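Structures incoming, each one as structure tokens.
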Structure I
Amino acid sequence: MPTADEQLRTHGLRVTRPRLAVLDVLATGGHLEVEEIARQVRLRLDSVSTQAIYDVLGALSRAGLARRLEPAGSPARYEARTGDNHHHVVCRGCGQVADVDCVVGEAPCLDPHNTSGFEVDEAEVTFWGLCPTCQSRRSAER
């Protein structure tokens with residue numbers, strides 16, 4: 001596995017402390033909101049602006065080193081899992097997000113009947129439901 005420095009250089013990005021810190025935070029896993037990423041980066045770097053975090057996340061996303069997802073009605077979240085065409089399931093109760101592997105197995109997972117001339121190379125699917133915790137909470141309220 002390449003180091004964060006190598007990943008940045010391979011994708012044509014300068015190696016900076018904020019970029020390294022954001023990659024480090026994303027490598028811990030999950031689907032993190034910008035505020036949580038900023039909080040964790042500040043533990044590593046002391047002082048960094050939220051705008052700098054947005055700028056880093058934008059650069060990492062464009063380079064394919066981070067993935068931005070925006071569940072409807074929720075703030076954008078970022079993850080390090082990229083390039084494998086996986087999908088997401090979102091809890092309607094608490095907003096928890098989990099990964100769902102590609103429905104069919106290879107990109108694109110779905111084939112549209114009419115692409116209007118587009119060459120489709122990826123499908124983004126969001127499944128919605130209730131996580132186990134919210135299911136239990138709902139059952140207990142009945």
Structure II
Amino acid sequence: MNAERSVVLETTVAFFYWVMLAASLWLLLRGHNAPGGGFVAALVAVAATAAHALVFGVAAARARLPFGPLGLSALGLALAAASGLPALLLGQAFLTHLWGELAVGGLALKISTVLIFDLGVALCVWGALGGFCLRLLETVR
């Protein structure tokens with residue numbers, strides 16, 4: 001953290017970090033039906049991570065990344081690859097996406113392997129670019 005602190009900046013970034021992650025989730029969930037998706041969602045999450053690192057330090061931002069940058073990227077890659085497996089089990093081509101409904105109480109939630117793929121892309125990009133930004137900020141400071 002810098003020697004000169006700004007309480008206003010710290011308070012603002014602490015609040016908007018969560019707002020940006022919520023916006024990232026919203027972009028992820030609407031992405032396969034409208035503009036957005038995993039990559040755009042990840043860019044917003046990376047911006048939140050970078051802002052947190054600039055204000056609170058790289059170590060604090062790295063601690064907020066679930067599983068760390070490498071683990072997050074690996075999990076995302078595994079999810080994206082796993083999204084193609086259901087099609088293989090049904091005798092279709094790998095990454096042929098499937099859609100269905102899941103009954104939860106009185107609700108019918110529409111689910112798809114596309115959402116799993118987009119989530120994998122989001123996690124992979126957030127881990128990779130977030131880690132890159134954190135490493136870059138470590139060398140600059």
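Hey, mean count of other Cβ atoms within 10 Å over residues 18-25 derived from one of I, II reads 15.4; which structure? Comparing all candidates, it corresponds to II. The greatest value of relative contact order in percent (Cα under 8 Å, 6 or more apart) among structures I, II is that of II.
Here helix-only ellipticity at 222 nm (-39500 (n - 2.57) for each DSSP H run of 4 or more, over all residues; to 500) was derived from just one of the structures I, II, and that gives -23000; the source is II.
Bear in mind these aren't lab numbers, they're just calculated from the coordinates by the rules spelled out. In this text the structure is predicted, and so the values were computed from the model without any measurement. Cβ atoms are built from the backbone, for glycine too; each structure is taken alone.
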